[in-house]
Structure I
Amino acid sequence: MKRPFLFAVLGAILSLSLGLALDEQEFTTKMKAIGDHMGGLKKALAAKDMAAVSMHAKGVTDNLKGTGKFWKDKGADDGVKFTKDASKASKDLAKAADDSNADEVKASMSAMGAACKGCHEAHRTKGPDGKYGFK
């Protein structure tokens, strides 16, 4: 009775430590969460609420975790680069917001938007039903 449980726990730990690739559904869930954070960022920026800007930027960073491997496993080197660029920009954005540095906030938002837009243009399609998919 104890062995199956032990093997299940060890298997779960091994799976997490190997950083198993995201499937398309998990990736899509992360992208939707990032979209929610981007909406929050726009509202926070309009309100000049740097604490909320930082929180949403950190949410983007957290949701980008694992997405580089998703693109690497698909052989999409540009997707890997877009992910790295967006991750760096979101980290820079959080720091700039924490420092109340409006110029860096603007520059980081621009860099993050460019990375997101580039990836979406290269890898996203919109179906007739309005749902997004992969090229």
Structure II
Amino acid sequence: MSQTPSSELPTCLTFSELRQACADLRGVVECFPFDLDVMVFKVGGKEKGKMFALMSISSDPVQISLKCDPVRAEILRQTFPQITAGYHLSKKHWNTLTLEPNNPLEPTLILELIQHSFDLVVKGMTKAARLELGF
């Protein structure tokens, strides 16, 4: 029986990598509107921007909450035990991903879900707001 080399096993994204993935998207600001533990990523500015991602800076393991299409959100929850209904958020529209090093989600899936959340929020913005951001 052959073993998969450890370099080929899925790796768990770090807090810093998640933070960078969110911050790199166009028009995104990082802020702490609730308390100093919950980092929020908004598209469109701190005041009028819309949230697409939230992370606790003290959570261990790392968790990130992302907006998601309701049908897809349910499928993801049924498929991956690390994905649950959004914590303190609309259970219909938000998922919380728990990034467990011993049971990691594929980094490509996580990055795609960050982009999906961002895209949903941008799509819901007014045409004027989208144009102002260059979309």
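Read-outs: derived from the displayed coordinates by stated rules, not from any lab. Keep in mind it's a predicted model, so treat the numbers as computed, not measured. Cβ atoms are built from the backbone, for glycine too; each structure is taken alone.
The value 58, 37, 28 for Cα extents along the principal axes in Å was derived from one model only; which of I, II is it?
Working: I: 58, 37, 28; II: 59, 31, 28.
Label of the source structure: I.
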Structure responsible for -27000, with helix-only ellipticity at 222 nm (-39500 (n - 2.57) for each DSSP H run of 4 or more, over all residues; to 500) calculated and labels I, II on offer:
I
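Of the structures labelled I, II, which one yields 18 when relative contact order in percent (Cα under 8 Å, 6 or more apart) is computed from its coordinates?
Details: I: 18; II: 23.
Label of the source structure: I.
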Name the one structure among I, II that mean count of other Cβ atoms within 10 Å over residues 89-96 of 21.9 was derived from.
I
